[in-house]
Structure I
Amino acid sequence: MKIIIESGATKSDWRLVEDGKQVGRYVLPGMNVSSMSLDAVKGTIREGISRCGTEAPEGFYLYTAGVVTPAIRNEIKEYAGSLAAISDFDFQNDMLAAARAVCGHSSGIVAIIGTGSNSCFYDGESISQKVYAGGFILGDEGAGSALGKMFLADYLKGEVPEPLRSDFESRFESSYQAIVANVYKSDSPAGYLGSIAPLVVSHYSEPYARELVDRNFRNFIRRSLKKYDYRNHPVGVVGGFAGANREIFSRLCADEGITVSRYVMEPVEGLIEYHCGRI
């Protein structure tokens with residue numbers, strides 16, 4: 001049995017695979033090796049391995065948020081090995097997870113576009129070029145959080161036309177005080193901004209929303225994707241926001257001479273293909 005785990009900061013998705021087929025799945029707390037103690041990460045690993053029902057998994061493949069240094073990798077490898085007789089072990093970060101999920105063993109440009117955004121060039125083995133993402137304040141172009149931020153900036157200045165304006169006010173707390181509190185004082189400002197994006201996209205047939213959505217995606221295409229060798233390499237896209245709006249994103253990429261080869265909504269699905277040798 002192979003255990004494949006893809007983890008963000010809030011949840012980790014555990015998949016059990018046998019003979020190339022998924023035979024189990026469960027969700028546990030997230031693991032971020034940069035913002036959490038290794039003891040907390042180990043606690044989640046201990047719970048996950050105890051649930052899998054085997055003392056000798058064929059492979060244990062872990063992908064988490066944060067910076068995975070050689071020292072951290074070795075410590076987690078030793079710990080996991082103390083819990084089960086693991087034949088094959090690998091521990092990488094979430095950027096490499098996305099690259100393997102969409103490119104497999106082939107080279108290509110990787111775009112992550114969900115609540116936040118990121119990108120890299122993957123040479124088939126490792127990440128060899130990267131444009132800094134910047135987060136929801138300095139970057140995240142193309143992502144749901146960036147679209148939400150663009151919309152709110154217009155809303156506060158009275159630039160959002162009807163019927164989108166009224167639709168927003170019927171679904172969200174729309175006072176200046178509530179908006180400022182959600183952006184500057186909440187625990188998850190990027191999540192709040194990203195939660196507005198689907199509403200904006202739902203009005204895509206209207207000129208204002210169409211221009212905003214297109215400009216957001218173009219910002220990512222021009223400021224990130226076009227920094228890579230896009231004329232000779234396709235783009236693989238990971239993430240729910242771009243995946244849900246793939247027709248729009250693919251059209252805008254084509255306008256810039258960029259080919260999108262594949263969309264993967266959840267990286268773990270592509271990782272199953274990768275570790276089973278299908279991509």
Structure II
Amino acid sequence: MSENKDLIIKQISNSPLVKEEYKVMLSNITSTLPAIKQSSSNFYKSHSQFMGVMLDVTAITPIRSVKHTLAELDKTRMALEEAHLKMRKKDIELREKEHKLKTDLEMTSFEKELLETEILEIQVNMNNIQNSITGAIRKMNFFTNQYKSILKKLGKDDISEEEYEKEESNYHVMTCMKQALNAARARGGVIDEGNLIYLFDMGINSAQAQAEIYAYLEMENKLMKEGKAPTHEMTMQWLEACANKFSGDAEKFAERRGFKLYDEESLNTKLLDNKEKTNGK
């Protein structure tokens with residue numbers, strides 16, 4: 001099917017509508033096209049693997065990373081399914097038109113030429129869809145392997161909704177403090193308004209959070225004055241310490257407003273257990 005691209009380029013080259021100076025360019029394109037197609041096959045995906053891990057899935061905690069990875073898998077699966085259905089429809093259209101081309105003996109020469117062009121158009125579309133499918137398969141396989149990699153690091157076979165809900169506090173505290181720290185670096189050590197609101201909404205006193213950031217930045221500056229380099233791992237450990245320090249603040253604030261931060265009865269596993277008990281009766 002990839003030959004259809006070459007065929008169309010050749011047809012354009014032979015067209016009387018194309019000026020002579022452009023035919024030289026098309027000749028250059030045609031001679032290089034096999035190498036271009038081979039190289040292009042490496043890029044039939046929206047993002048590189050690096051971007052997938054570092055910039056698409058940016059969750060700071062492992063279980064949130066699982067959630068984001070599963071979201072990428074789900075999004076890619078839906079795109080793959082849609083592309084597959086489009087391909088099936090195009091295949092039916094192609095076979096129908098090819099059958100007509102072979103069996104309809106009453107067509108005029110113009111009708112036949114138009115039908116041949118429609119067949120070529122479908123073949124080109126199918127080729128483009130196939131490129132999307134292969135890229136989606138590779139992306140889906142990549143995130144499947146990442147999913148298994150995270151579970152292996154956690155020492156688990158799967159993640160329950162209960163585990164996800166219980167890690168949410170750590171995720172949001174660490175995410176907020178990460179953002180607040182980065183904002184403070186550009187603001188003379190002061191947290192920005194957006195993250196002050198984020199802290200308040202989680203029941204965390206912003207003065208305490210600001211003190212933590214001042215202390216961390218001061219520690220970094222001291223290290224650099226001593227000729228030492230602060231590391232990313234140091235920041236991660238500090239964020240984990242912040243999550244521990246402010247653990248429970250969100251629950252207290254939720255209870256003050258009449259909410260339960262964690263409702264076991266609404267968990268998917270609990271609902272499945274109740275369904276099994278009902279069916280057992």
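Throughout, read-outs are computed from the coordinates displayed, never taken from laboratory work. Since the structure is predicted, the reported quantities are computational estimates derived from the model, not experimental observations. Cβ atoms are built from the backbone, for glycine too; each structure is taken alone.
Comparing structures I, II by distance in nm of label points 7 Å out along Cα→Cβ at positions 163 and 195, which one has the largest value?
On the way: I: 2.4; II: 2.9.
With respect to distance in nm of label points 7 Å out along Cα→Cβ at positions 163 and 195, the highest-scoring structure among I, II is II.
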Q. Distance in nm of label points 7 Å out along Cα→Cβ at positions 115 and 131 computed as 2.3: which structure among I, II?
A. I
Q) Which of I, II yields 0.20 for FRET efficiency 1/(1 + (r/R0)^6) of positions 11 and 251 (r between Cβ atoms, R0 = 25 Å, to 0.05), as computed? A) I
Q | helix-only ellipticity at 222 nm (-39500 (n - 2.57) for each DSSP H run of 4 or more, over all residues; to 500) from the coordinates reads -14000; which among I, II | A | I
**Q.** Structure responsible for 278, with volume of the Cα convex hull per residue in Å³ calculated and labels I, II on offer
**A.** II
